[in-house]
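Each value in this text was obtained by applying a stated rule to the coordinates, not by laboratory testing. Please read all numbers here as calculations on a predicted model, not as lab measurements. Cβ atoms are built from the backbone, for glycine too; each structure is taken alone.
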Structure I
C-alpha cells in the first residue's frame, strides 16, 4: 500500500478503533482524522493523544511520537448529523472507518444503543456521502444469517440470531449501510481479546466481562461457590469466536483497502479455543472448582441459577457451535492470518494481564492470580 491515503476514523478512543488507528498509521504517508467526543478540538486532541499513548504502551509496537504528528483530532459526536463535524474543514478523505459503537447489550439501554449504533451509522453514511469517501462499517459477526449451522456472509434475515439489543441494533445498522447507495464494505469481527504478544487490552468487554461477572458471583457466595463444582450452561466443544486485537485489525485494514466493494466480510479465528477452555480458565483464575457444563441449569440448584442470572447474556454466545463462512474474507486475507491458537493457558494469560491493571485491587483478600502466572 504505497499510495498516500487520508482516513477518517470514528470510535478511535475505543478498543478496536484505537488499534485500527495504529495499524492505519503503519502506512508511512497516511494521515488520519479522528472523530473524538469532546467539547472542542483542543480537548479532543488531549483525549486522542492520551488514548494513543495508552495503546502504544499496551501493544508496544511503536512510539507515540512517530504517529501523533499524523493524527488530527476533531471534536464530534456520531449521534449528530455529519458526526458533528464541519465538513468544509476536512481534506479529501479516501476512506471512512466507522468503528464507533456502544457495547451495551441490556434491553434497558435499548434506546441509547440504537441512537449510537443505528443513528451513528446513519450519520457516518451522511458524512461519507458529503465527502465522497468509501465507507468501511465495523459490524459484528452476530448479524450473520445462519444456514445449516454456518454463519453466512450475506445480509441479515430472519435466521440471524439477535441475542440482545446490541445485536439487533447492529443488524439495523447494516441495513442502513447496504441501502445507502455509496461504495461500502461491512466487516463483521468476532469477540476481541488482548494482543497476541503482550496480552494487553485497552477495554474489557467480552470474555473479560464474563470473568468479571463470575468474580462478582464469587464474592457474594465465597464459601458455597468454592465448596463444589457449579453447573453452568455451555457446549464443551463449541468453538469460541475469539481473535486477538492485533490480528483483527490487520484483517480489517486489508479488507477495508483491498476487499471488493458492497460485500460483507466475516472474520474469525481458525484455531480458536473451545468453551471448556474458557470456563476452565476463568474458574481456575478465580480459584473455583472446575464447572460442570450442562444444556440447562436445574431449577432446584439455587446457586447455579444465581450464576446463570448473572452471566446468562454471555452464556447465550457460549451455547452455540456455529461454523463461519469466510469466502469473502479469504479472498483478501490468507488463512494463516486467521490462525491464532488459543487454549486455556493463553486465556489465563489474558486474564492475568487484566488483573494486573488495577482490577486486582478490587478483589477480596483471598483472591489473586496464581503468582507463578502473574510474573510471566
Structure II
C-alpha cells in the first residue's frame, strides 16, 4: 500500500486543510490503523497527533493538536508507515514509508492575522502581521489596495482606494504595511479600522487568499492639517516655505540661517502635488540638519623644525617633543559654512628619529566632537610632515 498524490492537479502527497487537519490519500481503502502508522513529534518529542480518522475510503484524516502547525505547514513532519495499515481487503500490504513536510504538503490554509492587540502605528504606517509570508498577485497598486478597506474612525470616513493609502508587503514578507495619505483631511487624533473581505490579490505562496478580518489600529497623533497643508503647498512653490510655516506645522530645527538649505532638501525629497506627512517632512529636515553640521574642511597644519643632524641642533629630539608642540585643537569648517573647534590628539605614524634625516608623518585623531557636530562625510584627520634635516 502506498501514499499517492492527494488530487490529480498536484504532486503533493498530503493536504493541510486547516492548522489542525491533515488528509493523506492511499492507493486503497483503509479499514484499520495500527499504532505507529502515523507519527509526528514536536521539538520536545511529544506527539502532535490527537486522533486518526478513517472510514474505508482511501483518505485518512489526521487531527492535530492546537498551535503546533502554522498555516503554511511549518511545524509538521509526518512519518507514515504503510505496513501498519489494513486495507479494506482485510490484510496489511507492504509499502514505502513516506515523510510529509512542507516540501510535499498541499497548503490549503489561508494566511491569518497574528496581531492580538491593536495594529501598530509607525509614523503614517499601519502594520499588520500575518502567520506566513505573503505575495501579491498583481503589480497594480490600486488592486493591491482594494483587498483592504481603511476607515478613519474619528469621522467614519472610508479612505479612497486610489490615493487615500498604499499597501505594501514588508517585515520579512509577513507584514502588510498600510501607508496613510489622508493627513490633509485629518482633523483629530484617530485610530483606523481595517477590513479584509474576499481578498483577491494578497495570498501566500500557495495562492491562498488572506482570511477575512476586521481590526483597529492604535491612534495616530494629530497634527493641525491646515498648517501642514500650507507647508506642503509652499514646498510645491519652490523656495517659498518660511520658518513660520515649518514651526506652525510642528517641524523643528528650521532657522533663518538654514532655511534655504532645508527648503532645497525637502523639496528634493517631495513629489510636487503629493502631500507629505509631518513625520516625513521632519525626517527630511533632520537629515539635512545632520548634513549641514558635518565636518567638511580645515586649513592644512604646517610645522617647521629648525636645526640639522650635522649641526647637532635638531629642534625636536623625540616624537613626544614634536607632539607637545602640535596644536591640540583644529578649527574645522562645517557644511553650513560655520566653524567648530575640534580637539585632536597626535600619533607618531612614521617612528620619528631625530638622528635620521627624512620626513616623518604625525597623524591626528579626532577627539569628542562638539554637540551637534558630526563627521558623517568622513573628513580625513589632519596630518603633519616633520622634516629632520641632515
Matching -4000 (helix-only ellipticity at 222 nm (-39500 (n - 2.57) for each DSSP H run of 4 or more, over all residues; to 500), computed) against labels I, II points to structure II
Identity of the structure behind 16 (criterion: relative contact order in percent (Cα under 8 Å, 6 or more apart), calculated), options I, II: I
Check the numbers for mean count of other Cβ atoms within 10 Å over residues 145-152 across I, II and tell me which is largest. II
Out of I, II, choose the structure whose coordinates give FRET efficiency 1/(1 + (r/R0)^6) of positions 57 and 321 (r between Cβ atoms, R0 = 35 Å, to 0.05) equal to 0.00 when calculated. II
Tell me which of I, II gives 3.8 when you compute distance in nm of label points 7 Å out along Cα→Cβ at positions 89 and 153. I
Upon calculation of semi-axes √(5λ) of the Cα gyration tensor in Å from the atomic coordinates, which of the structures I, II produces 35, 23, 19? I
